[in-house]
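Every number here is computed from the coordinates shown, using simple stated rules; none is lab data. In this text, all values refer to a predicted model and were calculated from it rather than measured experimentally. Cβ atoms are built from the backbone, for glycine too; each structure is taken alone.
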Structure P
Amino acid sequence: MGGNIVNKQGLTEEQFLSAYDASKFERPSVTVDMLVFTVTDEEKENYRKLPKKVLRLLMIKRGDHPFIGQWALPGGFVNMNESLDEAALRELKEETNIDNIYMEQLYTWGDVDRDPRTRVISASYMSLVDSSTLDIKASDDADDARWFTVSCKMYQEQRTVTENGYVLQRWFKLTLSNDDDELYAIVKTEKTMEGKIASIKREIVESHGIAFDHAKVIQYGIERLRNKIEYTDIAFNLMPSRFTLTELQQVYEIILDTELLKANFRRKIANMVIETNEYTKDAGHRPSKLFRFNSDWENA
């Protein structure tokens, strides 16, 4: 198609492409960054109590400049011969030894000064995993790969009415912690509504131990995760093949950061699960019925 059509300069497509100068435009570098979430049990203090669940995020300790010694999301530069999805999967395998997992593209980050090395545009991805099936290993160019317990809480909100709408500002405290490190950041979001047009800006007010603009990427990822868990089956990527309804509810509660009413929750997820004839075998607890995910739940 278009083979014999000429442009304003009288060139066919073939002639145009053979003479095209790719150096005419400066080219930014492109990277991929992965948010790999999991939900695990906190250490048991009392075997008669069900262990509390926590949301965890995989981070890589940077072994080189810039931000040497700080923690960043797994990721890296996209090669010329691969798609963004291929780059994300390759980098995850190279940096952490993880492959064959659910992953979705979240957002593209393109602030001009977001990377001190050069102009870098980054596509962020979100992945949810059952970490008990993974063998995490850091790559040669990273100092460490570790799971951090993650918390993101809004602590201040300010709404200002304008002539054609409003401005809504929110401040979030993001905390990442494990036995050895505690990282935190303050992220401010500003939603401006002008008539029917909405725009959102994100800004890192302060950041301690988190490299690049990754605090912003993490806050956005958690916001999207909380949103998506309400209307999709995304949470089941965090579950083993067999689970109790209590465990499933705990996963929803830890992501949404709120307690749910048992009856309402079970009604909501009824089509998403299939009862098995298996039960838990756990010392100190009455056996509980095990369920599995119903992949055809939307037609149930």
Structure Q
Amino acid sequence: MANQISAHQAEEDERNEKILIYVNGVIVPKKDAVVSVYDSGFMLGDGIWEGLRLYDGRWAFLDLHIDRLFEAAKAIDLSIGMSKSDIVQVLEKTRLANGMTNNAHARLMITRGVKRRPFQHPALSTSGPSIVAIIEHSKPVLSRPIKLATVPHIRGLPMTQDPKLNSHSKLNCILACIAAEKAGADEALMLDIHGFVSTTNACNFFIVRKGEVWTSSGDYCMNGITRQKVIEVCSKNGIPIFEKNFSLVDAYNAEEAFLTGTFGAQVPVETIDGRVIGDGQAGPLTLKIRTLYFELIKKVSQ
């Protein structure tokens, strides 16, 4: 789809062809940044990751991201083999090697490492973990608000693959994204197991109804740090905010809707299943929340 965009749309930056990438203790040029075909992440999607954004030389909400990374590692019984401060140094070492101070986005990835044989049992991962840090020059740009389409792929139960987990295994969300694209939309709106609105394939989802901000209960979506901060700034600034179950009927009739994520912060929604939300542009409450969010970023970066 020629006019397709995403909540992670960025300006093209030729400097990204010459970035340096951290791979297992060594910083190498992009063309040399490789892992084994026997790596657990490549072979099985067996790994975890974090996305972080750089503002004025500081990683936004760094402690929260690192805490979430280590919680995910414990959840999948993966030994990182480094302390939290060591992982921060990996990010900083990579950032300094690239001379980046602003408008940069990091993808920190940790897998169970290289396997002895090409099968799933964790005991076959005899060399690892594999740790990679990619930091790109990345300035968000959005030519228009996002179009969403509801898809049949749902956010599932914790005993299958907990949707709160930032894992390398993203196939369910990728299939949702493909279904949305084939329906003529930019991203997928996913429901939970009860049929309530949960999240998109890549971001958390909010609507505005009669001066109130609603987001899902949080039971079946990624525990987004930007989501958490939106809830926080609303609560602290007298904006009614509710984590609750709501249906597509509620979403279709919202005055505003927006997505949240580390990369794009707050991204307005134009349509859901062809229904125009509000006037199809970023609404006044969305813009107010965005302002409050960046004021918070500035405060914690000082």
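Among the shown structures P, Q, from which was the value 15 of relative contact order in percent (Cα under 8 Å, 6 or more apart) calculated? Value 15 for relative contact order in percent (Cα under 8 Å, 6 or more apart) corresponds to P out of P, Q.
Given structures P, Q, which gives the highest value for FRET efficiency 1/(1 + (r/R0)^6) of positions 6 and 166 (r between Cβ atoms, R0 = 25 Å, to 0.05)?
Values: P: 0.00; Q: 0.90.
Largest one: structure Q.
Of structures P, Q, which gives -8500 when helix-only ellipticity at 222 nm (-39500 (n - 2.57) for each DSSP H run of 4 or more, over all residues; to 500) is computed from the coordinates? This figure was derived from Q.
In terms of mean projected area of the Cα convex hull in nm², the structure with the greatest value among P, Q is P.
Can you rank P, Q by volume of the Cα convex hull per residue in Å³, for residues 30-125 alone and just name the one with the largest value?
Result for volume of the Cα convex hull per residue in Å³, for residues 30-125 alone over P, Q: largest is P.
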